[in-house]
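Engineer: Presented below are the structures under discussion, each in the form of structure tokens.
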Structure I
């Protein structure tokens, strides 16, 4: 190991120099320093958005209570600031279409049951997809093929085969694609990537993340609106590519995250919020080489909500992913215990403790390298903010840059998520070859990825 001098270039004792520059460093760190790459020549913005002064017309597909409504209201509220307009909305539920009409000042002709009619409009530049998971892929693909840029809520897709179809479509069309994991627009994770690439923590070893909640009545047992009937909801359209097509049920329509045909549960809802930032922070997101996941469902909190079935999906899940570089990530998510140890990225020479919203980094050297690396704190960084994540998408549509949760990061994250679901449900270790895109078990036997109809509940 090369010994470093104990004085700075300015002639000050090294630790005094660090103290004098700490304030300036913290201020500088408030701006994300990891620059996004510019898209290739065949990936220019759409003809309808050619510069910073051009307004972006957005169609919102899926305006259910929660994230869909939040996106519509957020984009509408920031319309002047971002030079955008909510131009249309689509939903299978008439009540939600009426709500969108009122909140965004839309006309009846701007509301659609069939989202494909929205995509036919030449005056719409971009689509925000906030539907349930099974239709993420088809909406994303068809939107890009119709010339629209796409912001798709996490997870990127329900299954892995769909994710690669979306990936190929982004590459083919050159549209700006953003996944709705807003943590990636927090400056702290970009600062982590800068520090790691600069050798500040030595060889990257592992990262940990948590998303833990405690729901007495069972997570995702949302209110069932009395207007939710087969007459008011286009159930067949809502089911999308799901193989088993049950008769209309308001329970599954409103609480779809509980049921495997529509969602992988915690792996699809909460895990992406941790995986995207942790993989981005490595400075070089990789496809996984091995994924293992285990999950449990022993509290059965759904029993505390009257007249609701017990969920298909687990209440608590843990995953471990290994990458070709040797970096490992572990993520734990729970709906039955809210204790969360925190976020950290461990290197051979130092550890970074990261604030829960990506707003702060504490760099802590290992004692063996205390003479080489000084402790530092970066505070006041841009925290996680969904409005900033939307703005990042809009900015990239205009500039042609890759957004923070771009397709290269998204396809790698979705591979981890999909392999984790396979690992848990098939009780196997999943090995992945990024060149062939083949999945094998520990014995080397190839296993087809789960997709619609593969399992009893899929």
Structure II
């Protein structure tokens, strides 16, 4: 018999254990009343960033004081839009540092490209602000590690934008797994099977009027402007993005890792920790265009007693396991398939025995972040313990693909063992002044 939605009564209890572990910050949030407003700055407001702006601006406890973007046209549009919907006109700024200089600002919300995640987060922590930053956490592993150190040293709350961590159906999925229903578990996989298009071979050109292209480049190398290296398709280039592994794959790897670790611990095992070996194969096999990252990819993460794999086929017009993207965890008593809007569990005979539905809830994720800004507890996608590790899997997988070989990883040093070339991919070859990544000891 299918137990439809039978776990809904477990959400509250699971939410306490999954979402509310205590953490005392070195500097607590200044507001004393839950009715007082959070003053926010939102930077990078095109595409996903616009969704974040609309989400935070819709909350009555949030006053969006600043909107920041290097594209004057986008900046004006978003400012007008926010003024109309909230009745308060934000200040339009090009440089996010102006907002960090304002003592009234409590939180920085970042919808910027990957190469502009780490530095604003670090600077905001140093300025005493809490941060909501989109996934993945940074352009490379060292950036993520530096973000962790900045938040830790300055006692800040940092939430990664893996919003599935606040989805109720993901909480019930983990509760089902936590009850030991899968038996012994040693294998999980995640996949991305959504068809995308070619970005072509457009020529270089002048930047659009009103765009501060030099500021947009930031720490990345100086290159001629190209429309495909800019809005939306920047993610397909080594300088700015992390490919589809860091774009969409981070979500699937995050809940695959979450479920795998939960299943292992349900049997009395230790937390998953870091992989000991990472290998990858694939390439640009399908699209003839300027994209640098692969369109076909297989990554394997080997842990002491389990394996996590990731598959990416961004040219496939069909689903896998009836899902365009998702994760599965396999045990000797059954398995579970987890996706953005539902999960389904099967017993050892392949019969469906439980399921639930839901949505990856950005609004709930934003509320969870603000609740934790006030309480100083770890948020649902706490960067240090959750977001950094899931993002790091993407960086490790990309390094394995770029070297073309199996890499051994040292969890103590957070570096590959005896592989200088692979370790070069864990940071940027050079940071363009003045946008230098601070050393860990200088945070």
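Engineer: Suppose you compute FRET efficiency 1/(1 + (r/R0)^6) of positions 229 and 269 (r between Cβ atoms, R0 = 35 Å, to 0.05) for every structure in I, II: which one lands on 0.20?
Structural biologist: On the way: I: 0.85; II: 0.20.
Structure II accounts for this read-out.
Engineer: Comparing structures I, II by Rg/Rh (Cα atoms, Kirkwood Rh), which one has the largest value?
Structural biologist: Numbers: I: 0.99; II: 0.95.
Top value of Rg/Rh (Cα atoms, Kirkwood Rh), among I, II, belongs to structure I.
Engineer: Give the label, chosen from I, II, of the structure having the highest value of Cα Rg over 2.2 N^0.38 Å, for residues 125-172 alone.
Structural biologist: II
Every number in this text was worked out from the coordinates using simple rules, so none of it is lab data. All values reported here derive from a predicted model rather than from experimental measurement. Cβ atoms are built from the backbone, for glycine too; each structure is taken alone.
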